[in-house]
1. Identify the structure, out of 1, 2, from whose coordinates distance in nm of label points 7 Å out along Cα→Cβ at positions 29 and 77 was calculated to give 6.6.
2. Work out distance in nm of label points 7 Å out along Cα→Cβ at positions 45 and 101 for each of structures 1, 2, then name the structure with the largest result.
3. Identify the structure, out of 1, 2, from whose coordinates helix-only ellipticity at 222 nm (-39500 (n - 2.57) for each DSSP H run of 4 or more, over all residues; to 500) was calculated to give -28000.
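Bear in mind that the values in this text are calculations on the coordinates, not laboratory data. Here the structure is a predicted model, which means the values were calculated and not measured. Cβ atoms are built from the backbone, for glycine too; each structure is taken alone.
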Structure 1
């Protein structure tokens, strides 16, 4: 049993080593912007326009869920880089959060297994000290 406990403890320590990198993501000070930056292609509706022949108008937009509904906001070209960084930082933050949830779940499973193993060990030690339990006799 102590070999199992040693293995479980080792697994907990291995998982614990992943925490600092995740915490760095959460402790950052950079602003975050939920959403995605992408190129929207569409027709303007003018019959003589090149878009009527299949050459669609392209514009880069920020797509996000604002005020409870999806929104697309057109951006000026000089803002593309900054908005892209903000949205990428947000996605990295959310990815780190997902990894943290997975890590915590794994830790809880290991901690529960350690508890069960230590309780079994405690019961065995108690039985050695106290002897087998006998039902109480009624007087």
Structure 2
């Protein structure tokens, strides 16, 4: 008796030669088995063509993303960060806190910003010299 799983494994070429011959002999004798094989074969072809079309759609989205979404995202991010930073600086400078507390807070923030900026610059430098940067993951 040939199971549906075994028939699918035969379709994918995963059966050992002696078992594949047994499946072929069973298909010669059973119209139902040949029908199931034809259905599975068509499903496999449909899934493979669907995968190819999905790959094309992904390539189209990558193009749109590079051309529109990423630049617009950076513009919105930078604009929002500048406005937010201006407000924070204004509120910070006009607050009633003691000057030593303002200086200590400023030192922490500036030190953190310098660490972040140096890490980003290192990453950018590494990206420029990365021999695998053109390979999609």
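1. Details: 1: 3.4; 2: 6.6.
Answer by label: 2.
2. On the way: 1: 4.1; 2: 7.7.
Structure 2 gives the largest value of distance in nm of label points 7 Å out along Cα→Cβ at positions 45 and 101 among 1, 2.
3. Attributed to the structure labelled 2.
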